[in-house]
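Quick heads-up: structures coming right below.
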Structure 1
Amino acid sequence: MIFVSGENLIDLIADKKDIYKPFVGGSSLNTALALGRLKSKVFFYSRISNDYFGKMIFDHLKKSNVNVSLIERTNDQSTIAIVVNKKKPEFSIHFMNTASINFKSFKINKNYLNKIKFSHFSSISLALSPSAETHIKLMHHLKRNTKSIISIDPNVRPSVIKNKKNYLQNFKKFMKYADIIKMSNEDFSYISKNKLDSQVRYWLNKYSIKIFIITLGDKGSILYTNKYKIFQKTEKIKVIDTVGAGDSFIAGVIAYLDMNKIQSNNQITNISKENLINCLYFATKVAEKNCLEEGNNPPYLKKVQQFMNSHT
């Protein structure tokens with residue numbers, strides 16, 4: 001079982017005529033959606049509004065093979081993100097007192113806790129109160145009560161962070177629980193002013209992180225462990241937009257590990273270089289395929305396999 005917790009929202013994205021269309025989004029939801037389409041057994045844990053957009057979000061999850069049994073429905077309104085510039089998205093996010101950000105407490109049945117192999121957290125749900133503080137408590141709970149591999153993608157949205165110092169303090173707390181971290185080069189620049197290699201090596205040594213991935217947009221990605229540093233290039237493709245590409249990428253990482261039964265911290269620690277290379281390649285193809293569609297529209301497993309075969 002894969003457990004994903006965090007925000008859900010509606011992306012309003014302009015077409016060529018500047019008419020804004022609604023797309024289901026939110027970094028955490030995007031990753032859950034991608035995992036569902038990759039045939040992973042994924043549960044999404046969040047608060048979803050009863051409003052029109054909330055119903056749209058809920059139905060979209062169910063259609064993408066995401067288990068919605070843990071979701072709490074609420075009369076709080078849905079979060080809305082206005083997206084400008086498809087190729088390099090900029091976000092204006094309306095989040096005050098909205099459904100997923102008003103995440104103040106959690107309760108997970110013990111039967112579920114015993115089944116969780118991977119847990120994933122990301123983006124504005126880790127940046128905004130009360131959601132951020134509740135997620136820190138949730139990570140602590142999972143670390144103490146499960147054998148889950150914890151994955152974190154900060155997916156930083158500077159426009160919603162009111163106090164950078166507090167955010168960075170919280171990020172250090174997230175790092176204490178993380179087994180896998182994926183961040184973009186933009187995220188890294190926001191979080192650290194140090195040189196990439198030395199800073200990642202420092203984090204790997206200081207915390208219990210087993211895999212650290214930096215994505216570099218169309219320049220590829222770098223995967224670090226205590227033993228290896230692996231670079232994966234991207235193919236030249238006709239990008240429609242990059243909304244949700246990073247979320248699909250980390251879904252590809254988790255799905256690969258899950259499909260190949262690399263489901264414990266001991267297995268992650270001792271993972272082979274061949275598996276790391278294959279994992280990074282698979283995640284890259286999942287993200288590339290997402291970029292060929294408008295809005296966040298992660299690919300189904302069959303389409304990824306076909307795409308990989310056509311680009312070998």
Structure 2
Amino acid sequence: MTGTMPALGKVGVLYGGRSAEREVSLMSGQAVYEALLAKGVNAHLFDTGQHGIGELAEQQFDRVFVALHGRYGEDGTIQGALELLGIPYTGSGHLASALAMDKIMTKRLWQQAGLPTPDYRVVLGEQDLLDLPEALGLPLILKAPNEGSTIGLSKVTDADGLVPAYRDVSPYDKVILAEKFITGRELTVAVLGAGAGAKALPIIEIIAPGGNYDYQSKYFSDETQYLCPASLAQALADQISEIAVRAYRALGCEGWARADIMLDVDMRPWLLEMNTSPGMTGHSLVPMAAKAAGMSFGELCVTILSQARCKVLNRQLAGQGQG
């Protein structure tokens with residue numbers, strides 16, 4: 001214990017939730033909670049999957065650390081509720097969270113901003129599968145656009161596999177994202193801060209067993225290798241970091257997030273998605289990147305927590321001040 005931190009007040013760590021990523025969120029929240037306690041923060045766990053918004057209001061938290069993943073926690077839902085309750089919270093606001101959670105909307109915004117992201121098609125039903133091999137080539141990826149942690153994702157290597165893959169993925173979302181498959185190196189870039197102050201942490205390269213970075217490989221396998229910082233020429237590393245920060249700003253992210261990027265065989269980076277509430281488990285990538293930058297896990301948690309705010313309220317106040 002390093003002494004109390006009264007300036008941060010009573011802190012709630014929101015974890016668990018009701019999404020398909022509940023298991024990971026429980027681990028993330030527990031890790032954040034223990035790290036904050038060790039830093040002297042008056043922290044308390046709050047499982048949004050077990051307790052409602054009314055109970056959250058009754059806790060009278062001065063601020064909360066959002067350690068929720070997936071639906072109802074990373075998609076702008078809880079962020080909107082926190083705005084209504086007037087409770088400062090970590091990470092991106094409700095709009096940026098909702099946009100980043102929807103991989104189709106994310107790609108549209110990135111394309112509009114001139115950022116590199118693989119070609120894609122929107123699949124509304126099995127009738128839309130027929131043109132995919134010609135449009136995107138094979139292999140290709142089918143994704144549930146509102147899931148994370150590789151849940152609701154299938155790689156299709158031949159045309160005969162399209163319908164079975166679609167039927168595996170479609171229970172997760174009504175609309176499915178079909179994306180061109182990029183062969184190359186898998187990278188991820190954590191970004192901290194907001195606006196002009198947003199900065200990228202050291203790049204991580206992920207080398208998964210058999211090249212399959214799935215749910216098991218992400219959170220439980222000891223065979224997955226992580227190279228941090230990734231072995232890249234400095235100019236290329238700078239380019240990738242710049243793209244990650246631009247992608248973060250294009251969505252309106254703040255606080256922290258993590259951009260997943262593929263580096264193809266021609267050394268061209270391609271943005272895949274942005275995670276606005278990344279994992280904080282023993283296998284998680286943002287703490288790994290922070291450590292490479294000289295920041296301990298506890299320091300990372302306190303840094304993120306110290307930036308907690310009500311986004312809508314602050315924008316309104318800023319507007320009134322300019323009047």
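Just so it is clear, none of the values below were taken in a lab; they were calculated from the coordinates. Computed from a predicted structure; not experimentally measured. Cβ atoms are built from the backbone, for glycine too; each structure is taken alone.
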Given 17.8, 52 as the derived value for Rg and Dmax of the Cα atoms in Å, which of the supplied structures 1, 2 does it correspond to? 1
Tell me which structure, out of 1, 2, gives -12000 once helix-only ellipticity at 222 nm (-39500 (n - 2.57) for each DSSP H run of 4 or more, over all residues; to 500) is calculated. 1
Here mean count of other Cβ atoms within 10 Å over residues 108-115 has been calculated and equals 14.5, so which of 1, 2 was it run on? 2
Quick check on the output: 14.2 is mean count of other Cβ atoms within 10 Å over residues 188-195, derived from one of 1, 2. Which one produced it? 1
Test item: distance in nm of label points 7 Å out along Cα→Cβ at positions 20 and 164 calculated as 2.7, pick one of 1, 2: 1
